[in-house]
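Alright, structures below, take your time with them.
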Structure 1
């Protein structure tokens, strides 16, 4: 760059990114101003009042809004052939007090598993159904059918293009299929994270670089399907709300290479070795279970150093 040159907006921000008709998100957000967003009930029907729709939109509430809450904004988005409204509410929420003394039996560790989402320190698998694989054939068939449809039908008498009804019908079927897999995945992750945070006082997970794993051709597809990053976020905020301990092991902690029985480190451990065999103590254990036990030991020593462990940690 020459001296004295004043960079333009194009140099600083780059080229503008225009909205895509096919790939864009159909959403609309409006903020609260003098009570223009509110929920009303008339004749047993619930209505949402927002600007541009003063007469109200009939809705079905997922759950009742807090009585002392204040609506801040509402976001309306379209998923397939239905519309979903996400209402942001500001209300007083008191977090539960943090568990001061944690027993070792109330600590669990989760090791990431490609096929089952995770394996805990008790040797139990999540048994993730892999919802995207269940719809792969249907998705491929519907996508092929959609590609063969014409988005625009022949023009009418006045020369105006007509939207193709077959294209819109195929598009809705494709969107329904994809939305169902997304909702099934979220429902499964919410139930699992809620169960874990209810049963245990401390949860230990590993700090994986999911962005690098997703770039691998063999691992990326399963990673995007099981949503382990979303699952960790659910565990974190639910544990904070319930006063539980959420511990993230260091990224360079060798949970898979250590022997959970004697602590010997196995330097050369290939990814294809699904059974861990210790050359020192001759212990044979499942690779993911061994890593989960090491993560639990990591959490036990961390809680012991912080003074939250009920009994002294074993060396």
Structure 2
């Protein structure tokens, strides 16, 4: 386990370095002058030159890059010129709402996906099974922004039973969480259905029935547990997707998470905040993947992490 974690941490450092490098280059080749954005169009050339020198924008790119890496090692991404606070603090302040939204989206996906998949598997090749399959395919085909707009239109504008924007209440969490979850409910349901049907045809299931175990015990204790092994991987990646790619949903519903902050920071060339957000997102992916690998060993003792 120690060797496995050590290898993963080494990989994590390389991934973080790669993400920081890509963001550094990408932000500096975009058109526009950060100094002019900060001071406004009325700033004099002398003021612009002074600010560029203060921010180090006049230095050669290699010098800027090395200086930036030294700061990042100290977890210093600089200050946000728009908010007047440390960039990492601005990011972490908005990370909480994103994690809450992602967690609720995951709960909805898991509950509805497992219920639909289990029911379809137990009624395979029936009308209800075909209906669930068709519904899941339609749900996967619909873009999240369209789902969000439709849910807002129906439940917030027409029925007026849920708020269309974040107001701090649990009710305002439901629509954005549903928007994130719905495209993946059918996907998870189909994955669960396929896994259950494959496991039900295994020899150990027939042996368990021959020993006198009830169908309920065999299904919930043995079949579902073995079905979880491949699904855990997808759920770990899905949680990372919710955290990193909920930008559209956060913008539609004015959710105060890192997604909407990322859009604003890119628009106004707030370099420090963009780099802090993308670094935190990379760390979230790494931690989630590590948790998934450890869960592998718990769900299937045949998997040896030392050889992974």
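Just so you know, all these numbers are worked out from the coordinates, no wet-lab data involved. Since this is a predicted model, take the numbers as computed values, not measurements.
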One of 1, 2 was used to compute relative contact order in percent (Cα under 8 Å, 6 or more apart), and the result was 27. Which label is that?
2
Given -24000 for helix-only ellipticity at 222 nm (-39500 (n - 2.57) for each DSSP H run of 4 or more, over all residues; to 500), calculated: source structure among 1, 2
2
Highest-scoring structure on Cα Rg over 2.2 N^0.38 Å, for residues 26-145 alone (candidates 1, 2) is 2
